[in-house]
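The structures come next, written out as structure tokens.
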Structure P
Amino acid sequence: MKKCIFYTYAYNAEKTIARAIESVIAQTDQNWVWYLLDNASTDGTGEIIKQYASKDSRIIALRNKQNHVHEKGHSWTEIIENYDESDYFCFLDADDEYKTNFLTNMGRFISNHNLDVAACGHDFIDETTKDLIAVRRLGQNLILDTPEMFNTYFTHYHQFMRTVWCKLYKVSVLRRFNFSRIPSLHYGADTLFTIENFRNASRVGILADSLHKYYMNPHSSSHQLDASRITCDRILDDTARAFLIEKCGAISLQNEQFLHVVYYNGIYDTIGVILKETLTQYAKLQSLYDVLTHKKTKELFQQIAFPDEELDLLRTPVTNWLVGQKKYQAFNSAEMTVEILMAIYPHLSQFIKKETLKYLLLEIPDMIPYVLRKDYNSMIERFQSWYKTRNVDDPSLTEMEIMAYLAVNKPDDQLLLLFLDIKKKRPLSSKKLNIDSLIANLLTKYPLLQNISGDLVAIFSNTVCWIMKGDLNRAFDEFISTSQNTEIPNAEAYILLGQNLSAALKNL
């Protein structure tokens, strides 16, 4: 390998920049030059860079007057124009470091396999405690040089396309960089950059060694909400798909499923940031709505083969926050909340109408967790307590109550009592849901109850229920008891019921 060109952006990094600089100075391969860019820091970062540059001519101190606004000649695209196409370019964050054998081992790897881009693993370090958290690396070296290799091993090397650092890029590859394919992002920009270079490389290698230390800081930009964070997961998904189609010709089923997982993990992180961010309730709701009702997210929850307990890692905190909001009407947000819930719980559309779910949000919010968990028994209990204190006749609520009874296979006698209660107390629901027809269909299962009208069933409900339970003696006793004090509207049907019941008892 020829010369390595290091490049670092540093903004207010006075506490960590020396660590990064010392790691490069200590490299066992000393054939490097380093452009250290002070991005308009307001602390001592610039002075530290100047001090090191004064002692080592390979360190070139640069400074921007404004953060992220490059002075002429300070961008990486301009810097590589001064170097040969066979040289290599390497990024290093101002709070990270390379292990001393990084250049030596990576250079040997590149030379042995004639690589355009080489990547290696890295250690995750807790910035506060300096403890090792985890190591990301492959079990063996991986060389990607054909469409088949890029396709087959996508799930292995994708993790190494997420960051710009930990890699050496051949200058000739960087010069083919197509900025028109790269949307403007802050969070996710590293991944877009690396994917573009993997696309332009003929030979990519992943070295099965960890040669970089990545210091994890809870205050980093990845834990903050910016203007592009909401859309970044979609853009990254689109870019990865375009990469596979161009590089491999198609997206295999394995890679399709893997991309679903990547997208899910991405929105999981984004949702976590949104929920922790200091925003108004309405602004937070809008952000959740943008992420969770997007077409990609809806398709994900409809298609993904994740177990419910894993999906609940995302759904539960979202649902808890949504149900915990008490100002649906004031913020005019109930409809957005309904759309979110329908998106992340696809089964709801088969069980409850949007208007009904909205009603529950506004009037019975404690019912929502039961609905989402399909806890039908708890739903039934809540409905029973609700109707004891409210004179409400809403057909959609009534329909959901009936569906809950059916879902738990309530005995026919209990279902009948529900129908009769609806017929008596909820005339609108009774008419719209055709309760009389439901009662008639239920009775067809029992020969003794053929041709019994709904009105007669209402009068002799105890008798009918005992017939459904199979206790004909109790049914006959209830029939006689009720007959003594009741005016019978349909004598013919009444007589037929009595005759059929008597005949059935004689045959026992």
Structure Q
Amino acid sequence: MRENSGKLIIELFLLWPELLVEPITYCYGEIGCIVIDDSWYDPVHRPINQEPLPREKINTRFILHTRQRPTQDTMLYANDLDSIRYSTFDPTKPTQFLVHGFIDDGTVRWMKRLTENLLSHGDYNVIIVNWGGGSLPMYSQATANTRVVGLEIAYMVNTMITHFGVDPGMVHLLGHSLGAHTVGYAGEGIEGLGRITGLDPAEPYFAEMPSHVRLDPTDAKFVDAIHTDTRTILLLGYGMLEPVGHLDFYPNGGRDQPGCDPVNIPLDMITEDMVTGGRELVACNHLRCIEFFIDSLVPGYNYVGYECIDNDAFHRGECHSCGADNLNCAKFGMDAALYPTRDRTYVHLLFDTGKDVPYIKYHYSIKVNLAYPPEAEAFVYGTMRISLYGTLGQLIDLTIAENSQQFVHGADTFLMFIDSFNVGNIQRVELYWKYDGTIFNTCGLFCNDHIYVRSVEISELNNYPESSRLEHTYKSCVVGADYVDMKDKSWAEFYPTACV
């Protein structure tokens, strides 16, 4: 049933929202009702609020996959308890709901791949939510339909709680794009919902709107999100820059993902997953969040995001510790829930990826400790390169300070480099120094261009928690001396065994 409905009221609502006296309510039988009031309208950010399509037209379906039947589609119906009771659904196991976004449906290949990888990762009930009947119209209509899909998901989860004893804390809703806000609406109707993951939540009609209009941290006990396409929609960006969760991950700064330049997209990717090849070209950044999440499910692929003010500061090495309380970093992926508190929200976390599968990159923090002998300048400017030799291999002649920067004698300087290779336990470090005698220095020809290095400490940032990062931190010193005097354009060696 509907109250105060009709096209005239809708048109008045769209054209003259100040004339709206009472909210408009739409009800959908046993799944409940939605309300549209003036808080859902904004002349710039949300200019259209349509009536959702009929429930039958949206045709939300729930398809179960388990380890017992990983490839078989088993349909579940909230109003048919036997469809759940006699399936392989196990109410004692964690349950993952996967929700697609605009234009997609439940048969899109990324949902099948994510299902396969989730079942390899853990013994879950994985339920694909197919609302393809409501995702294919115009975007404004699909946006309206998400609220009905949210009611459908909440009704299914609550049915499982009431009739099968499911612990809502063991239910995890994952949604991509429009699906991210859809699971937010679902979470509003599920008491004690454990977790929501937003995969690049959609920007249009949601950015700059009140929190109840979009995904937000109150929608579940724990909400995390990954942002990979945060250019404004005016620049063909589909995802939100605005944080929406307890934890918000911004890989590669959240904007342009490596490998998403059209010239770098393989032909098989263009035709494999998408409705059209053109969609892959324009939505690569928006879809890359799914690839990162799938990648993170592989054993040993530890993505760790670090809290940092911005991407430039992160690459300067300014954000390299989880802190004693492990609040300054978090694992990305399923283990993000290990974050030790729910008191903080909108924690801005950064990490980098590569452009090819596997996307994981190894992040190395470098602490260069300088001595301050009498002949040294108080500070010098220059650049550095490094070579690492470890138990798993070596990385040779990598730039760690490409642009000239200040090194203060008697203090520590933090740097960073990122590579696809993990060298293992570090056994030797080589450091290269190149002095910069340009306008940064005021002492001209009489400057001492040497740098005096006491030790080099390498920390592998792909380790969580802080205790694990410290276990994978290797300090190397110069042999037979307190420090090494490095002249301009010279290399020096450092060994862990030389540190006292």
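Nothing in this text is a laboratory measurement; each read-out follows from the coordinates by a stated rule. None of the values given here were measured: they were computed from a predicted structure.
Work out the source of -16000 here, i.e. which of P, Q gives that when helix-only ellipticity at 222 nm (-39500 (n - 2.57) for each DSSP H run of 4 or more, over all residues; to 500) is computed. Answer by label: P. Which structure, out of P, Q, was log10 I(q)/I(0) by the Debye sum over Cα atoms at q = 0.08, 0.13 Å⁻¹ derived from, given a value of -0.67, -1.21? The read-out comes from structure P.
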